[in-house]
Structure I
Amino acid sequence: MVITMINLLKELCLINGVSGDEARVREYICKKISGKCDYQTDPLGNIIAFKKGRKTPAKKLMISAHMDEVGMIVTSIKADGTMTIASVGGVDARVAAGRSVTVGDNGISGVIGTKAVHNLSDDEKKKAPDFDRLYVDIGAESRDEAEKYVSLGDRVCFASEFIEFGSGFVKCKAIDDRFGCAVMIKLIESELEYDCWFTFVVQEEVGLRGAKTAAYTVNPDFALVLEATTAADIPMAADEKKCCILGKGPVVSHMDRSTVYDKEMYLLSKKIAAENNISWQTKTMVAGGNDSGAIHITNSGVRTLAISVPCRYLHSPSCVIKMSDALESYKLAEKMITGICEL
């Protein structure tokens with residue numbers, strides 16, 4: 001399981017799929033689940049899949065993860081051949097400056113640049129750069145040359161390697177939320193105790209948009225969202241500010257900025273983890289958010305819970321998780337299907 005999960009996660013993370021441009025991720029997932037479930041793609045680009053289990057539950061369960069990743073978009077091409085950009089999703093400009101990127105469908109290599117240090121004013125030196133002061137350099141010498149390779153609206157994606165390091169850590173871009181997609185693919189490939197709906201959704205990073213339409217279509221009674229969540233378990237963070245810790249298992253939050261999670265489902269996850277010797281932790285802060293924010297208020301309301309893998313350096317080219325947490329998250333999600341369907 002460890003090797004197959006790592007390989008699946010690697011393949012998913014190395015596909016570029018900034019919000020609104022998830023087609024390549026969607027195509028990969030459809031190939032993986034074809035013949036293992038029934039599925040369709042909706043007008044927004046979500047994959048809505050139904051996996052037949054051994055039993056049909058009294059109430060409908062939907063499991064969801066998002067396909068998109070944070071990145072940038074080309075907003076103009078300047079006379080000197082460089083391009084201005086805007087962020088797509090929550091990208092900190094301090095993370096973007098100086099990074100290698102790929103631009104557009106053809107994966108044109110480039111670098112994100114900003115004003116040279118020796119040209120900064122004293123005030124500018126005191127401030128972090130914002131996207132208005134960043135540009136992409138693809139090595140073109142003029143607008144005409146750049147336009148042969150890129151166009152306005154092209155997505156700009158972090159260039160990143162998938163690296164295994166240390167005692168079971170992995171690093172890459174887009175672990176948020178290709179991790180959740182990987183878990184759902186593995187669940188679809190398995191034999192489930194109960195019928196289950198799976199939604200691979202678009203545009204989470206720009207406003208939980210795909211999840212809203214997918215939940216409306218499926219109209220579930222329960223939802224389980226699979227995600228990656230911010231960990232700040234680094235030396236300079238106070239204990240309560242670390243939120244969650246790599247190596248201590250999946251994170252099940254009681255509340256975040258967009259959702260107060262279903263209390264019975266929250267307690268059920270803790271009980272199932274204890275009974276099955278699965279590591280389990282909750283967040284020490286009310287922070288962040290995910291597709292649960294849109295799902296739980298869809299139609300007449302959906303009882304919702306999120307299971308997340310703790311992740312350092314979220315929304316960067318170097319997201320870091322521990323594979324033991326990923327595997328424990330899979331085990332918890334698998335057991336939760338039966339637990340939720342028997343509530």
Structure II
Amino acid sequence: MLYALARPLLFALEPELSHRLTLGLVGAAQALGLARLAAQRVAARPVRAMGLEFPNPVGLAAGLDKNAEHIDALAALGFGFIEVGTVTPRPQPGNPRPRLFRLPGAGAVINRFGFNNVGLDAFLANVARARWRGVLGINIGKNFDTPLERAAEDYRTCLERVYPAASYVTVNVSSPNTRGLRALQEDEALDDLLARLARARERLADRHGKRVPLALKVSPDLDDAQLRAVAAAVRKHRFDAVVATNTSVSREGVEGLPHAEEAGGLSGAPIRARATRALAALAAEFRGEVPLIGVGGIMSGPDAAEKFARGASLVQIYTGLVYRGPELIAECASACRAA
């Protein structure tokens with residue numbers, strides 16, 4: 001209710017400014033003990049996946065809290081888990097502004113942020129300051145100026161540094177906003193990357209006395225053959241989950257709308273069917289062997305129920321939160337109970 005009143009004012013602002021202001025307001029509300037007033041009560045719906053216990057299956061997708069600055073405030077809204085990042089080894093500013101565009105007529109957003117983040121040192125300091133002790137995913141990527149042939153070094157560096165702080169780590173090879181990144185989803189490149197990270201994880205597990213799950217985040221634009229190859233690589237290297245999916249380079253469903261031709265990744269309602277198709281294809285390959293996190297186009301409880309019905313163990317929201325506000329969290333959790 002509170003968000004519905006505030007949204008017209010927030011939507012009147014430039015999108016990236018509105019994004020920062022909203023996070024600031026949520027943080028201030030949490031500091032004053034008021035954050036829960038903005039959210040509906042989320043009933044417990046425990047789920048076990050990746051060897052972890054989730055109090056409910058509705059998570060925050062990576063990208064909203066890139067620098068892990070608002071973990072406590074966002075957790076107060078009722079999420080069952082939170083994923084922060086994408087973080088890269090070194091700080092980087094991302095792409096030039098403007099780089100975030102709303103398409104309200106379609107319930108969509110286009111972004112071309114380009115992994116803007118504060119880098120590992122500041123990011124991990126932010127994580128350490130958080131008091132929340134729920135399930136925290138950390139999404140990792142490569143710096144924009146790291147050549148693809150050395151990308152695995154960036155991912156390994158990130159994995160080593162975030163390992164002690166993460167409940168699970170997501171390997172992001174599917175953002176359309178870092179030049180060439182999606183080439184890492186191709187057969188040989190993906191096999192090599194996952195192999196290196198799997199070996200690094202075994203060394204880290206011995207060093208830290210715990211085995212942190214690894215997830216792979218994939219594009220909704222992969223065809224069936226590419227999704228089969230992804231499933232084979234995930235199974236071969238014993239990754240623990242797949243996040244399906246990232247944003248799309250397709251413009252299906254937004255043709256002719258203002259900003260529709262802006263470069264970047266499309267999210268929100270127009271990619272729901274595309275993301276769910278990829279989710280279902282992976283579910284058919286894994287047959288319950290590997291948990292799937294359904295993301296993309298969840299704007300309502302029925303949208304979340306569709307993800308669960310097509311094979312998701314967990315779901316994440318981001319663009320739906322922009323348009324619907326915190327009430328979407330409880331709505332999606334209830335949809336899981338009905339699925």
Parent structure of the calculated result 23, given that relative contact order in percent (Cα under 8 Å, 6 or more apart) is the read-out and I, II the choices = I
Taking distance in nm of label points 7 Å out along Cα→Cβ at positions 68 and 244 as the quantity of interest, name the structure among I, II where it is greatest.
-> II
Work out the source of -8000 here, i.e. which of I, II gives that when helix-only ellipticity at 222 nm (-39500 (n - 2.57) for each DSSP H run of 4 or more, over all residues; to 500) is computed.
-> I
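Thinking of I, II, which structure, once Rg/Rh (Cα atoms, Kirkwood Rh) is computed, gives back 0.99? Spell out each step's value before the answer.
Numbers: I: 0.99; II: 0.93.
Of the options listed, only I reproduces it.
Starting from the value 21, 19, 10: which structure in I, II was semi-axes √(5λ) of the Cα gyration tensor in Å, for residues 252-323 alone calculated from?
Details: I: 21, 19, 10; II: 25, 13, 9.
The read-out comes from structure I.
If distance in nm of label points 7 Å out along Cα→Cβ at positions 28 and 84 comes out at 3.3 when worked out from the coordinates, which of I, II was used?
Details: I: 3.3; II: 2.2.
Working through the options, I get structure I.
Every read-out reported here was derived from the displayed coordinates using simple, explicitly stated rules and does not represent laboratory data. Only a predicted model underlies this, so the values are computations on that prediction, with no experimental measurement involved. Cβ atoms are built from the backbone, for glycine too; each structure is taken alone.
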